[in-house]
1. Where is Cα Rg over 2.2 N^0.38 Å, for residues 345-416 alone largest, in which of I, II?
2. Work out which structure the value 0.10 belongs to, where FRET efficiency 1/(1 + (r/R0)^6) of positions 65 and 481 (r between Cβ atoms, R0 = 30 Å, to 0.05) was derived from one of I, II.
3. Consider the structures I, II: one of them gives 2.9 for distance in nm of label points 7 Å out along Cα→Cβ at positions 129 and 657 as calculated from the coordinates. Say which.
4. Of the structures I, II, report the one carrying the highest value of mean count of other Cβ atoms within 10 Å over residues 185-192.
5. Compare relative contact order in percent (Cα under 8 Å, 6 or more apart) across structures I, II and report the one with the greatest value.
6. -5000 is what came out when helix-only ellipticity at 222 nm (-39500 (n - 2.57) for each DSSP H run of 4 or more, over all residues; to 500) was calculated for one structure; which of I, II is it?
7. Given 0.98 as the derived value for Rg/Rh (Cα atoms, Kirkwood Rh), which of the supplied structures I, II does it correspond to?
8. Work out the source of 4.5 here, i.e. which of I, II gives that when distance in nm of label points 7 Å out along Cα→Cβ at positions 241 and 513 is computed.
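Just so it is clear, none of the values below were taken in a lab; they were calculated from the coordinates. Quantities reported herein were computed from a predicted structural model and do not represent experimental measurements. Cβ atoms are built from the backbone, for glycine too; each structure is taken alone.
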Structure I
Amino acid sequence: MSEEASEAEVSEDRDEDALDPVYADPDNPYLRDPDTDFAPPARLTREEARAQAETLRAAIREHDHRYYVEAAPLISDRAYDDLFARLQTLEAAFDLDTETSPTRRVGGEPVDELATVEHTAPMLSIEQSTAVDDVREFDRRVREAVGDVDYVCEPKFDGLSVEVVYEEGEYVRATTRGDGRRGDDVTRQVRTIRSIPLALSGDVPDFLAVRGEVFMPRDAFREHNRERVEHGEDPFANPRNAAAGTLRQLDPSVVAERPLDCFFYDVLDASAVPASQRETLDRLREWGLRVNDRVEFVDGIDDAIDYRDALSEEREDLNYEIDGTVLKVDAREAREELGATSRAVRWAFAYKFPPRSEVTHVTDVVVQVGRTGRLTPVALLDPVDVGGVTVSRASLHNPEEIERLGVDVGDEVRVRRAGDVIPEVAEVTEKRAEGTFDFPESCPVCGSPVERDGPLAFCTGGLGCDAQLVRAIVHYGSRAALDIDGLGEERVEQLVDAGVVSTLPDLYRLSVADLADLDGWGQTSASNLVDAVDATTSPPLSDFLVALGIPEVGESTARNLAVEFGDLDAVMDATEDDLRAVDDVGATVAERIHDFFANEQNRAVVAELRGLGVEPESVGSTGGDELDGLTFVFTGSLSVSRADAQDLVERHGGTATGSVSGNTDYLVVGERPGQTKRDDAAANDVPMLEEDEFADLLEERGLDYPPQE
């Protein structure tokens, strides 16, 4: 098989002698010998070449499936390479290349950056715990809501979750999970993974979005790391990091050279959605998508717990990393009745394995200052291997945790990887220091007093603290906030270190001359950044609230605040009682928001931003109340982003929500819409509008669609 493919082997090397006799079997259309069965290209007509190329593509797809999915190859590597080379020759000679040809797996042109893509349906999280009591409580809630259910038990893979979209059975797009609603476009990268078919088989829906987990097999990971070391490169820390780092490579040809694999386990959206998880897994297999063989179906929580315990004992024998098991309600009808929160589904639960742990010594304790001013103590350790990862730093979380552990420099401690990812100090195994680490009373960066809030500690310097400044600026320009190109962490640190930026408002004082003479900058890059910053002087209110970095305020909460209060002043002056009245804002979040705007330094920064011309758009300020009292839900792909459509509605007095209810006035249906929302609309007698009908409705009210800049 090709060099790119050989690194991702899922079985022992093929036995050339055993397989080659089968290779020339005249009765099997997938086992034809290109040297004897096919005429040279020069003697073929274009139509004959096209037919031959289709035969070769079908054969190669079949062999890819047998090798990478079923681990049961039919032919040798040499024979496979012959077929592949023949197809490449035909496609080049007759210009027959297609998007779904196996020859597209070898890579492609590099991209400048990964674009952000909205998922066809939310890729939500699931509740998780290592405690059996929590698993039983999940089961109790499920049975209380929908009665007795059957569960599907699956391994919880420790890889990178992706959405893969097929249209009429052909590969179209792949996206990382991202924030659950939007992710990075990795279409070209995923195309190179040979266990993921570019064309599906069987009775395939016209539209299909599936969820899978990209991973690097353990044996392939070890071999790939050995090769990296031999070439003078740093090895990857663990298979998950290797998979994540590989999939985010901007050059698809690099991805093609690395041994990635994928398991599929869910249908996110489809023109025909299976009625159960059992049926889903069966259909995935029929379509040629790789499904894990350690899945079990049980009718009670005790069997589900037994499944997890048994898999835990076999964990180290598997050729892929798992960190627990996932329990899922089997019937889709019961799932829909159980529903979801804004973050997680209520019909699944991750029963995690206990974290791996090892013993080492604390050599020092440092206190880091985060973007929100939170102080986090970190233990520096004698390096120790924990579950295949070398750990030299571990979180102590907060002052209260230090007091609970009684830990100080010099102590012997047990370190574990929380969730098998984040290293943390679990306990002191031998007390060697005389006391407990003294948590600082002033910020180690700016010297401002430290305030305790329950178990946590915060710097009171606000946006005036340099440690918070770098992180605050990076967050301010991030995709989730104002999306300012060129404000990555390294560049922001450079601007702060050079004295060009000493406060967040200084971004709006930047000139090309300030930047052009800095190392790594030129006239073009300097002009681009200045223009990008200037373009954010009238951001949507919700984006500006996210950009400020208010603790606990993400995109959903910011949007709700913007709709409820309408303008920035109203949010800043809101009482905690006012804030608690907003959807998704509880007592803790209300307190965080109120405290943020009560901080004099934070208010001064906002005032300075406004003095430099930054004025968030009030909800409804650009168009009045044309849509007042109307609630819209959107599904499917529109000619504009869903966020832009929602912003348009809310700027003109309407409400945009994520789910259909009896209070919804219209469901706007784009291309490849979700079936659940359409079913909910039908059940609640909610009118459904195609995008052009939505545009007509807006036009009747004097509004432009698509919205004008």
Structure II
Amino acid sequence: MKNYFYLLIIAGIMTMQSCVEQERVSYPESKKGELTDNYHGTQIADPFRWLENDTSAETEAWVKTQNKVTFGFLNKIPFRNEIKERLTKIWDYPKFSVTFKKGERYFFFKNDGMQNQSVLYIQENLDAEPKVLLDPNKLSDDGTVALASYNVSKDGKYLAYGIARGGSDWNEIFVMEIDSRKMLNDHLMWIKFSGISWEGNGFYYSRYDAPTGSEFSGKNEYHKVYYHRVGQDQSNDKLVFENKKYPLRNYYASVTENEEFLIINETESTTGNSLYVKNLTKKNAQFQTLIDGFDNDYTVVDYFNEKLLVLTNWEAPKYQLFEVDPKKLDKKYWKVLLPEKEEVLEGISLVGGKIVAEYMKDAYSQAFIYDMKGNKIADLNLPGIGTMSGFNGEKDENIAFYGFTSFTFPSTIYKYDVEKNKSEIYRRPQIDFDASKYETKQVFYKSKDGTKVPMFIVHKKGLELNGKNPTLLYGYGGFNISLTPGFSTTRLILLEQGGVFAMPNIRGGGEYGEAWHLAGTLGQKQNVFDDFVAAAEYLIDNKYTSSDYLAIQGGSNGGLLVGAVITQRPDLVKVAFPAVGVLDMLRYHLFTIGWAWATDYGTSDKQEDFDYLIKYSPLHNVKEGVCYPATMVTTADHDDRVVPAHSFKFIAELQDKQACVNPVLIRIETKAGHGAGKPTAKIIEEYADIYSFLFYNMGVTPVY
């Protein structure tokens, strides 16, 4: 690199170059096939179809050569090690989960700082010294075996837990006798998209039959619910629920806290569900249909005062809470306990004989206390604009626990006195970061069609709005998932260097209820991309940054977002990070659980859906002669949620057609998956590479 032009920003925080002169990267050859598909009379070429074969020697060789080029590029960035060292230093602080109680004892997770996986602790009482119950770090040498699920039996006698290897969605379940710490012989396999719900001396879980093809890319079909009795071999587990007529549906079992009712949740996508109820106290009782169909979302919160409490968006896009008599399941007998409000009702907890209702207003948390008749008693005063989590307590006990976090507020655990409506800090992290130097603001901007969209913006106080601040714009926009304020150690690398982090709450998410979600689905999916583009334009128009200093990032559905934006507006940003993205919109539904996303996307099997999918599918909109932003696609070899073929084919197209020197690379992690359970060491390495790539391609040299 040469032709440095140095500019001080915020008292020497960083130096910048007016431009970066780079040599064109020599990309590995990606063989082109001649295959084409006929979609409703339209011929679509798929020259890199061979990369869908994740187990072939040819694909394996391609992965190795791509990683060699990518890491060769990253190794040349002069400040890469400095970023990794700083990220390692600030990461090294104790982190805690929200405490919960089972039986007479308390449980929580703690990570000492640099542990690859958090450790489960147990306390005999709140004043007792915590002791290690389960340390997932001992399950592998490199931290790539992660705890994926867990549940303690109601009496506190057993811990059942699921592990995931190498980031896969496939789980294995084991059982520990808590008092003796003895591992029992129980070992359950081929579990996916499952909880662990105890009843008596066993638990319910969901699984598939053992796969006959590729376990990481084969379509998942015929989900079933089983009951496992502790000490028995899995072959003896009792089949509880299945539906042979519909292979592409999922089933999730849960038991009410008093173990009186078994609830089966049936889904065929990520939106809408049916519910079946079985009275476990009656011999030979059969399942009864509580909800039939998939038009709305329903969750049975618990069973209390001889009523099932059901949280739903039926006739209430922002959700309401009903009381349902198990003897009168017809909706005409349902009674509204908490009616719909202006804010979105996100969650219900029963503690100390009261209802704690968690709401979301403009994408941040609020909470209110009600009596069991639905009368409001008090507000729960939170520390500020942020996100609360895990309100854990017992229905008949006065003490509960919850967490709170925001962009510059590390996750802090609070102990809550229900009767006094008083919170006190229970566990507070100590981190090498001065939050008082930073500010968070929420702005509202207009999208292309005039829709008002909120966005959080975080940066150092006194930031000069000169259009030259490195900025990371992060988004998702799908599946009714809301992006709310939360602390991320990785983002501190950007903020400490005088950069800006921005997070818009674009359509497709659940920030304003089901209507907001639906406005970003199917034929209206373009709204999602337009909202994100408008957020970028707001930041540019208001001089937070400019196209030369703007990066965009998103994962999974957010990876689709980034891919669509850079193919529609390649001029808008300097750097792009599509992570584990859904990038082939014509074939996504053919792999693993992809079929379940059709309610948001539609499928190319239908003419109407194909007509809009082909317009934005990132893979199919990479064009010759276009200068695309510097792009680093990230994926992993064990991603069996969004199979890595999406990323493989997309980067092959980008490398084949890139018309300028901006590098377009792919970083393929090994022994990792869609993201959950990734060990600390791998996270630090990945984000050191991400921020190195970001700063380098903006011509920014961070100063430490």
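1. Top value of Cα Rg over 2.2 N^0.38 Å, for residues 345-416 alone goes to structure I.
2. The read-out was computed on structure I.
3. On the way: I: 2.9; II: 6.4.
Matching structure: I.
4. Largest calculated value belongs to I.
5. Going through I, II one by one, relative contact order in percent (Cα under 8 Å, 6 or more apart) peaks for structure II.
6. II
7. On the way: I: 0.98; II: 0.95.
Corresponding structure: I.
8. So the calculation was done on I.
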